[in-house]
Structure 1
């Protein structure tokens, strides 16, 4: 990980790095590390999400007298197998990559979570990325009929998602895992879209031979889930708006 030595702290067998970009809004570093270590040792709450390669904890954070927010602590598993370990050595720390891509996307006015802390455990190959909470709610919640979101708001969110994905692709970026679970939206006007889980997000050259294939893969990732309340027409609204702006 890059950065000044003063921004690195060792605790609990982990080497943590506090990004300069998060200092203006970051909670106190020692408290943040304490909460992170407690979650990693499974002494703080329960896992919020478990994927094939990571476990994420959603942890309330802030003063006990109010003003609490949530932070997300994502522990990335070590690479598996000879090929996986070889790729891990060549690409470097995933936390550093997420921090770098977050800065680039934010510079282009994309909604992405603030990276508050990254860390690695060299002897195990595991890493951790701590971010703040994205505004609004996950796309799946907005679409679920159980939450009784009005039709106008639902359609406004769907159209905005199509436009933001088009802008992302036109900026040269391909999301690593563009599923409905990795998109947050608010009901503001205009709708605010936030892309999360950026470990696999990369910028591709405009002349890359497989660029269109990568873009299509993102759209397939987004559209292949059968979610409560999402019709084929809803999916077409996203894709038609994408086509309009791409």
Structure 2
């Protein structure tokens, strides 16, 4: 019975090749609302499924999760579609949740923590939809210089990308730091894999930003409203508070 739970959970906390199910479904939607629901709910379902079983997670899941995360982090470097970039980033990050399924962290704490990881992806999803609306598509290299055309949009976009790729003071950073400190003493090769994932995320994030922000804008488009900017800032500040709290809780 536990094998069934494990197989189903591997779809929602993606392990390759089951991870293709999420990415194929995610890519089918072009509007932001279904994608936002997918990002917020998909990994939570996986945690609920695992919580129904009392069996321990087998140790061979850890290298499988690391390899899945590396695969999708590497593939992010070749993507031009921002929507697909977000889906691959989600897959790469969610697969690492398997490494946190031990007795030190309760499932209810993980549910809250996953929300903190997913909210920056939600913001990027909405911003990507805004780019599509303004420019007709959300692709790297198709246009540039959005910093000149939309300064408020650009500020939120940059901070959201930094939150997604696990820069300090955001929940994803807490996740990566916890995993590094947890596995480094006993399993240096796992810690090395986590460091590689972190590096690939940073590389992909830098490529994403340079493909949109660098250059001169040749189009006049409307920026996001101050109300939208303020709402996003409140969410991002809340994520910083969550990250600081989780760092203390994970010790």
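Here FRET efficiency 1/(1 + (r/R0)^6) of positions 129 and 145 (r between Cβ atoms, R0 = 35 Å, to 0.05) was calculated and came to 0.60; which of the structures 1, 2 was it taken from? The read-out was computed on structure 1. Computing relative contact order in percent (Cα under 8 Å, 6 or more apart) gives 18 for which of 1, 2? The read-out was computed on structure 1.
Can you say which of 1, 2 returns 3.4 when distance in nm of label points 7 Å out along Cα→Cβ at positions 41 and 169 is computed?
The structure behind it is 2.
Computing helix-only ellipticity at 222 nm (-39500 (n - 2.57) for each DSSP H run of 4 or more, over all residues; to 500) across structures 1, 2 gives -24000 for structure 2. Source structure of the calculated read-out (FRET efficiency 1/(1 + (r/R0)^6) of positions 33 and 161 (r between Cβ atoms, R0 = 41 Å, to 0.05), 0.70) within 1, 2: 1. If distance in nm of label points 7 Å out along Cα→Cβ at positions 17 and 113 is calculated from each of 1, 2, which structure is the one that comes out at 3.1? The structure behind it is 2.
Can you say which of 1, 2 returns 1.00 when FRET efficiency 1/(1 + (r/R0)^6) of positions 121 and 209 (r between Cβ atoms, R0 = 41 Å, to 0.05) is computed? Of the options listed, only 2 reproduces it. Using the calculated result 1.8 for distance in nm of label points 7 Å out along Cα→Cβ at positions 49 and 97, pick out the matching structure from 1, 2. Computing distance in nm of label points 7 Å out along Cα→Cβ at positions 49 and 97 on every structure in 1, 2 gives 1.8 only for 1.
Every read-out reported here was derived from the displayed coordinates using simple, explicitly stated rules and does not represent laboratory data. This is a predicted model, so every value here is computed, not measured. Cβ atoms are built from the backbone, for glycine too; each structure is taken alone.
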